[in-house]
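What follows is calculated from the coordinates using simple rules that are stated; it is not laboratory data. The structure presented is a predicted model; accordingly, all values stated were derived computationally and were not measured. Cβ atoms are built from the backbone, for glycine too; each structure is taken alone.
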Structure I
Amino acid sequence: MTDTSGIGVFCGLDVGKGEHHATAVTPAGKKVLDQRLPNSEAKLREIIDRLQSRHGTVLVVVDQPASIGALPLAVARDAGCKVAYLPGLAMRRIADLYPGEAKTDARDAFVIADAARTMPHTLRDLAPDDETIAELHMLVGFDDDLAQESTRLTNRLRGLLTQIHPPLERVLGPRLDHPAVRAILERFGSPAAIRKAGRRQLLRLTRPRAPRMAERLVDDIFTALDEQTVTVPGTDTATLILPSLAGSLGSVHDQRGLLATRIEELLEAHPLSKVLTSLPGVGVRTAARILIDVGDGSAFPTAGHLAAYAGLAPATRTSGSSIRGEHPSRRGNKLLKRAFHLSAFAALREPASRAYYDKKRAEGKHHVAALTCLARRRIDVLFAMLRDGTLYQPPATSAA
């Protein structure tokens, strides 16, 4: 929640790529500014200086804090203004409280400014990012895009293999992340070409990339090839596509590897790095995501607030006697929620996390629900670690 005491004017910005719409209202609700602004430092600074000279402290609120909203926030901070962020979902719900159905930049800017004036609890503070956090934000965002591209290419490869040779897909499909498997598809690309290459050539290709599994992999491949003798229509065309897809998938993996190296370097240089990575199941990418979205945790009064922000706090739904109970929340930061889920799954190797997960399964919860409960419990632990600046300490086990 943003402190709005002492604010002389609330300036809402509906940000855009080429220009923004600015609307400013006083604490009494009087509109003192309503105009379009080009996305340039000079004009933004001119408007902010004018508001400061006439009304005192200015609170600048945007609906997008990153990308197209980065310059207005930087100018506002440099001019000594307070800044805040109104999430898009909250803005859309608040907009329903205002008359009219039109969707215009001017209306959106007024809704942002008036929401900051009348409902400050809907705002989120925007702490100035240091250079490390800003760089991590860009790198992790690009890595998320590459992860989606990797999933798309993998699904496409498995789909084509299933279409032309299902037994071969059952061998190669689950191993597409391995460079040896991608090298086979990129070099040969068809069941007939793989068979023609022979065991010796496949072993020569795979041994440098997979010393321990090369022989087993080649045996599994030729066993799968022997299971199908017919040629499915479209095989010749598919074999033109498979090498290209395998090469693209390898390129994506290489890029992600380079990004992971740089992300790890930046993370290690941050003072919270050891605190975050000491929690079981939190790796480099998960720690970077937590650092970007949570920081040192000071923006959240309690662990419950952090859980609600991540979409891991259960939503209570009751209506008479027909609807009662708690359900998973559909709100929150989806990327952060995914990171907490993945880290909880990875932490199942740790005895304390596994015991809590098994306890929830014994209570009748299915896998996803039990994992969500574990992720929520781990938020309490993480919040305490960030608050106290301490590393993770496994709970002491009592003697039987």
Structure II
Amino acid sequence: MTTADTPRLELAAPRLTFPRVLTRGAVAKAITEVAVRPMPIRMRYPDGTVVGDGGPDSPILDVVRPRALFRRLEAHPKIGLGEAYMAGDWRAGEGTDLARALMPFAARMGELVPKPLLSLRGLVDRAIPRHQRNTLEGSRSNISAHYDLSNDLFSAFLDPSLSYSSALFDPARPVAEQDLHEAQVRKVEAILDAADVRAGSRVLEIGTGWGELSIRAAARGATVTSVTLSSEQRDLALERIAAAGYADRVEVLLQDYRETTGQFDAIVSVEMIEAVGEEYWETYFQQIDSLLAPGGAVAVQAILMEHHRLLATKGSFGWIQKYIFPGGLIPSLQAIRDVTRESTTLRVERVQAFGADYAETLRRWRETFIARWDEIEHHGFDETFRRMWEFYLAYCEAGFATGYLDVAQIRFTRQEDR
């Protein structure tokens, strides 16, 4: 999709069905206030009423249109908060950072709904739409919906490496003193090290991005096959690879990982497993297993959540899946260990987690996105899109900052013990 084709987002009024239509948001309002009352925030209504246990320096959440906000929350509990922010029904108060306002919610994600009401989850949870299944055709559509938005959009807020995944900061130095580009290069070099990429290595990359990992693997003397489903990313990646002088060492294929053939000494994949979907985790790792040459190593950078949270949420449709990553699902480390142990010869050998670094990465992306909005807007994106992406980046930052989410580089080697 080119920028000229970028659709403007339309937020319809929430569709209410019996019996929710009878409450007109009153139930959602009551539940929200119960949840907010002990939190270190201040939820402020237009009439000046404040709910929450926050003090003068606590985050402020301004409710601009209470009726619209609570009707959205009541109609779609997992989607309504984000849609209400997109529509302007609420905002972070003056002097309050949006991610900071969301952190108290992220820190209490499993406790927001009173326990007696958890049994009613089935009445409001929506299943992930079948059209978002990650079949061969579905994956192409899901990936295109996000990564083919516009190379200009991503170039505006990413660092010069165009790395759209967590950076890895040096723990021996203050983070504030470290450049994001430097930290992104450090991340790429770390995952190449984890996969034992060296001169002469045959490398498979699943998920090309904009070519930075392929370039750095080629610089080590490796030959690289990289696969992607994003035509926009492939076009720019090929340009960057050629400009770096490695066109003879790197092949970029517009191809699903399930269609890949060959034998590789090293297989790397950075934050692509989140787009695979639980239904295909076994297929994903079995394919990696079949493509890995004897003595080879695999390194996967994955966003992770606790296993009990995965079990509680994996079947329901949320705001991120509707607006940002269709078909996406974040795995747990336990799920990865289980599926590889049960269906492959791959075994987790080492895990390096650095979730706090993702919070900092997201903070810097959001800061740059906001600072360069005037430039981004000229590529065909509207105000609703701006609020959607501000919420997305802040929402994710809050998740990593509070430990609800983590990210790790996971090294696998083959063990013939099945």
Structure III
Amino acid sequence: MSTLDVSVPRPNQGVWPGLSTPPNSPFKARIAEALFRRAVASLPVRVVMPDGVRFGAGGPDAPVMRIHRPSAFFHRLGADAKIGFGEAYMVGDWSSTALADLLSAFAAKLATLIHPKLQLMRRWVELRHPDSEANSVEGARENIHRHYDLSNDLFATFLDETMSYSSALFDEVGDRDLVPGQLRKIDGVLDYAGVREGSRVLEIGTGWGALAVRAAQRGATVTSLTISAEQRKLAQRRVAEAGLSDRVDIHLRDYREERGRYDAVVSVEMIEAVGVEYWPTYFGVLDRVLVPGGRVGLQAITMPHDRMLASAQSYTWIHKYVFPGGLIPSVQAIDKTVREHTGLRQEASRAFGLDYAETLRQWRETFLTRWDDINGLGFDETFKRMWEFYLAYSEAGFRVGYLDVRQFAYVKA
């Protein structure tokens, strides 16, 4: 693995390049403030400045955004709104006691916050994805390392006992317990893939082993692939503790390097990290490793196609701090890639985006409740605000339909 550039955030080491000093561009800051005030004027929120001045269209019960350091906030926003807004929260330039509610109000109007004429200028002013974050075999390992190898103990503090880091699928009668919801999600993917006694299963993206264990408990033999060394260690231990080491093999291997043949392929929320240029390769591998009549169970976060096209080249706060190299596909993009690059046929799908909003809400609540434990692992206050913003930002996207999550069933002719 190549050495990370010193400018790359490394939250497990407390490295936050450039955060301590806001950019210095008064002209851009003035423009950013004018645009921000114009956008907020129609939103159901209240913005409170240090001198008590308030603006926004929200009533007494609307979520409040308190701007503590206006100069720093608008300088960050002026430098790059898609990164600066989140960075300003990380350093305490602004705060909110109802963060997910506030971000939901922004997310619901995201497409119209900036005037269409100004949006045409985005291609000239927005940062592009660094070449170093392209998802080549080497690049993908580095991108995954930056998030999933932060600390197994960190993830264990806020995930449920299944250690599932993807959306739960809750039942229709209102039960919001994460454990049965996660098992229902896993069973849904396995059912779509037709996994049963004797099935040879390939899993792309091991996570911490919950799906592999569940598939093996059905009587399948599982080959699971991950490029996270930390996840592999814990997943192997969990498989052994379940008494299933004879049925599950976990390899530190990129999906592009797989050469086996399988009755079923399963993959949960891994395509988001593949990168648009590798979508044909990813689905081509699914097709190539399946025997005739084999099936795929896929779970993917999706976004509307027009929003995907508009954001495909943008380098955002999420890329810089959470998921480098990622792109969330649209359903149309998935359908087109599968149709043009495989012999797979879609048989079924289901969407449950609001379940992801609830999953994220519970993760965020547990994360904040267990902060002292996380702090004890060596993570600092900047990391706390970063992670809180990430979870609330994601929850908001699913709440308002900017994001969705879907399971797909495919069969190979």
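Couple of notes before you dig in:
- If distance in nm of label points 7 Å out along Cα→Cβ at positions 58 and 194 is computed and equals 5.1, the structure in I, II, III: III
- Looking across I, II, III, the calculation of Rg/Rh (Cα atoms, Kirkwood Rh), for residues 90-161 alone that yields 1.11 traces back to II.
- Comparison of I, II, III - label where distance in nm of label points 7 Å out along Cα→Cβ at positions 26 and 234 is highest: I
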